[in-house]
Structure I
Amino acid sequence: MSTYKAPLTDMRFALFDVLGAEAQFQKLGFADATRDLLDAIYDEGARFTETILAPLNEAGDRIGSRFDKTTGTVATPPGFKPAYVQFVEGGWPGLTSPAEFGGQGLPHAAAVPFKEMIDAANLAWSTFPLLSHGAIDALQHHGEAWQQETFLKPLVEGRWTGSMCLTEPHCGTDLGLLKTKAEPQADGSYGITGTKIFITAGEHDMVDNILHLVLARLPDAPAGSKGISLFIVPKVKVARDGTVGAANTVRCGSIEHKMGLHGSSTCVMNFDGAQGYLVGQPNKGLMAMFTMMNTARLGVGLQGLALSDRAYQNALRYSRDRLQSRSLSGPKFPDKPADPIIVQPDVRRMLLTCKAIIEAGRVMAYHATLLVDGAARGTSEEERAQADALLDFVTPIVKGCLTEWGIECTYNALQCFGGHGYIGEHGIEQLARDARITTLYEGTTGIQALDLLGRKVMQLKGTGLKLFLGMIEQFCNEQSGNPAVAEFIGPLREKAAQWQQLTLQIGQRAAANPEEIGAAAYDYLMYSGYVTLAYWWARSVAAAETSSQSEKFKAGKRETARFYFARILPRTLAHAAAIATPASTLTALDEAAFDN
């Protein structure tokens, strides 16, 4: 059985020392978001996740959520509901929600360490409150006043949860193909009819009501993605004045049997003229839904990071305890029958790979969430616009790369365990299975890559990229005389220049052949991720040197950064070579020839 210990020291270092979050919070007007308050929140969050959620992880995987086809209901694994009750009693659902709706009004970035703890402790459990936050964001930005008053308070309090209903059996990423219908009713509501699949937490027993945000078409809607509207459809009918009525005509048809994340209910949801209310403008549903999706994409990236960290913690412990063979340079522990496997260079390679990805990846994820606050609360229109542009740019990197690296890190952890990692006893194989979904939902890695290169860079003329390259340039200029980071400045400048040049090359080729964007997108995404981590590693070393952290901590940052620049950053060479290769290497083979 795997265990979890919240890495509070590194979380605080990332948020406060590297990113200077406390000063940022005060600048943005979050007067209550003081270091003392947040430290207390993180201490209590660690207690809750380590002692309540983490022990439920193995049983949740083994027993899973169970579907009753007679009633259309889902029973969550033992312990999940009592844990949710404690979650609500602790006031956790409303950490970042506005005070006027019952929340605590803290910055989004202030809550991100706690979310990482939840995801690492019990990813399946975390999916039940996950989309409530997206529903809250969507209603805050696009809901009518009565909708906010009626639906936001129970969501913020955690009495109700939310779901996001996009995908249909014939329609995944291409939402323009969806068929779910919305018929206007005499009372101003709409009758929603259709089937949605892969709906996370679409049905469960933790709360009395679930608010489904559903994409559907009005009768006069234009074809394609321009004819999609967003509706809120409660499991139990809710009148405009908040009165709860009878059961709505929405029912779970089944739950999926999955590779991992067994404790989470992934539902087929059937809507049969179910009462719903339009959110936002007719035929503008994708705009409102993307408010949820962008929040969720950052959240899924954090899931990849969290699973990486839990897997790494357990692999490190095992590698220190497991005695097997001797060091090639002679016994390191001559008093023992064999040395622990952590003395072996290849085991250290795997552990350091995880450590290097996790610690810089944590800063990367926390920084993205700081941008959420900056885009909403910046002190000037220009500041808000820059934060929003930078957030748009880094979101697919956070989602795509942290989840891909989550698979790599859980794989490395399993390798450290050897055969003991493949069996269920140590819980590592569960982490490896659970990690697989993170690269798929909220848009596959390929979708993130196309979003980054095709939209955020090419269509938007590289606005976010220029801002990020500006951050790198500013850091390198400011630190040019700092001996603590001198060894990293040259390689970082070189990669930033190559990043810009590769972007220009793709743009030139795409002008003649649009397929060049799709052909280069994956490698461009990964290249971007590795350079981004290099930047955050250099900044982490600089921050560590001026912090109050111990000399041991500072040395750990410095040596891990050296490992990253020497052994991980060179992966960009392969990605750059692939980017420089024309699309014809992918398109020349005739479709029929794939059979040979």
Structure II
Amino acid sequence: MTLHPAIAHVTDRIRARSERSRGDYLDRVAKAAAAGPARAHLGCGNQAHAYAAMDRDKPSLAEGRAPNLGLVTAYNDMLSAHQPYEGYPALIRAAARRAGATAQVAGGVPAMCDGVTQGEPGMELSLFSRDVIALAAGVALSHNCYDAALFLGVCDKIVPGLIIAAATFGHIPAVFVPAGPMTSGLPNEEKARVRNAHAEGKATRAELMAAEMASYHGPGTCTFYGTANTNQMLMEVMGLHLPGASFINPGTPLREALTEAAVTRATQITALGNDFRPVGEILDERAYVNGIVGLMATGGSTNLVLHLPAMARASGVLLDLEDFDDLSQAVPLMAKVYPNGMADVNAFHAAGGLPFLIGQLLDAGLLHPDAKTITGEGLAPYRQEPRLTEGRLSWTDGPAETLNDRILRPAATPFQPTGGLRQLHGNLGRGVIKVSAVAPERHVIQAPVRIFHSQDAVRAAFKAGAFTADTVVVVRFQGPRANGMPELHSLTPTLSVLLDRGLQVALVTDGRMSGASGKVPAAIHVSPEAACGGPLARLRDGDIVRLDAPAGTLTCLAADFDSRAPVIADLSDNAHGIGRELFEAFRRTVGPAETGAAVVV
């Protein structure tokens, strides 16, 4: 199938924009790779330190002829998605020995749960944790003892941080090893109903707690299609997972077999063999375009509009919001998974999942089929799904037709012809809006603004009955420089109730919404942010703002808007408590949202 013209055009534009930075990056990767396997250059004392605790693997490690795999793990018990990783090191070491290799835990990285910190001060560390993860993974790999790296991470900032680190060590191969989603619990629509009822005072806290516990009930990724599961889709579409590995539940024989197979594949693509696949060569402009296409086709998390530019920059590839916008216009929305629909990721997987979706996108010319992957055969193997038969793992052709067209549809007959993510621009700056779950009649709103400097203030105004007419709710001073750019997901029930009351309501913010953001129209990541004197800081209560998603515009209609001086907010409360004081240097040096809100790249 010929590549779609829009895919080719955007890819060529990214390639041209990135020519110098990508060239410099590849030169560094080639220089590091030319030095050969790292352990050959370590002194005997250095190596003895590295192998002292490795017991039966010491002879193989000292000889230095077998691949040594470094594990970077984000295991902790706080994240249900990461709890299964507790037993992975032993499993991986055993699999490595069977493959004639060795494996060591190179280091651990922090991994916070945004579900715990939503609406709390800890959320102000969330985005910055991505850069901390990249730094921590860099420390783990800096021992220079590894012929390939296995990255054990799933959730929101963890995978992007690990990708930044993997790209930085682009001269060695990298395989990402998923843990899978938890089994289905309370349906997402019922959970949302109870949340909205509680916001209106129509459900007790005990009822809310019971609903939440029934929804988040076991090991594995949360089953809605938020940032964590969007990450897993990305790793598969970008060729860093084994085919079909993303959405197999934890604790199953197939999950274990796929983990063992990932280890085997990692041993096969090191510089010690004849199929050397350094990750820096995989993470090129084609991989990132494929990732954005997958994001649009599945209606994935808006957080990836921040993460993908930061990830790409680490491998010398420069992405812009116009790339997301143009690809969104070319790629159909093929999946309806909560919050864009009622199904969860287990139902999506059962309907045909990624093998069907990738196959459809390839046939429509919407993916680069020749992109490099860990499989060595481009994206074609990702049309297949794994099977375990009498203990043997194999891959067979995925379904040629959707098994549930209410959840997953062909590219030719999608839910909507575009991906539902739009770039916004105007005199209020640049931002994005996700409309795949927003009713068409809410894609345009023109109304007076109410200005707030915290989500707590919005909720207090709601409880006081302050919202009685159509309103554009502006929550400013929520960008990376102001307070680390927390998600404002706790506003979703409040604003949803206002929509249910028949009001036209939208959110405009220089902060983030959750990967689970849904039916409320929200202009997010507005840049320049208010704390840097951006246009949001010139808004006043009562100004008329027009948000027009189809036109891609975000405009204040006040005649004197451009001549106003920006408001300066007191941000001292953001500087201390729950670890925030440790991140002052990050707040001072972080880049703008439109380039990824990054500190380390």
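Here distance in nm of label points 7 Å out along Cα→Cβ at positions 189 and 565 was calculated and came to 5.3; which of the structures I, II was it taken from? Write down the numbers at each step before the final one.
Details: I: 6.2; II: 5.3.
Considering all the candidates, the number was obtained from II.
Taking helix-only ellipticity at 222 nm (-39500 (n - 2.57) for each DSSP H run of 4 or more, over all residues; to 500) from the coordinates of each of I, II, which one would give -10500?
It was calculated from structure II.
Taking FRET efficiency 1/(1 + (r/R0)^6) of positions 133 and 317 (r between Cβ atoms, R0 = 35 Å, to 0.05) as the quantity of interest, name the structure among I, II where it is greatest.
Largest calculated value belongs to II.
I have 1.6 for distance in nm of label points 7 Å out along Cα→Cβ at positions 469 and 493, calculated from one of the structures I, II. Which structure is it?
I
Who wins on distance in nm of label points 7 Å out along Cα→Cβ at positions 109 and 429 among I, II, i.e. which is largest?
Comparing I, II by distance in nm of label points 7 Å out along Cα→Cβ at positions 109 and 429, the maximum is at I.
Supply the structure label, taken from I, II, corresponding to distance in nm of label points 7 Å out along Cα→Cβ at positions 13 and 69 with the calculated value 5.3.
I
Once mean count of other Cβ atoms within 10 Å over residues 261-268 is calculated for every structure in I, II, which label goes with the largest value?
Ranking I, II on mean count of other Cβ atoms within 10 Å over residues 261-268, first place is I.
No value in this document is a laboratory result; all are computed from the given coordinates. Here the structure is a predicted model, which is why all the values come from computation and not from measurement. Cβ atoms are built from the backbone, for glycine too; each structure is taken alone.
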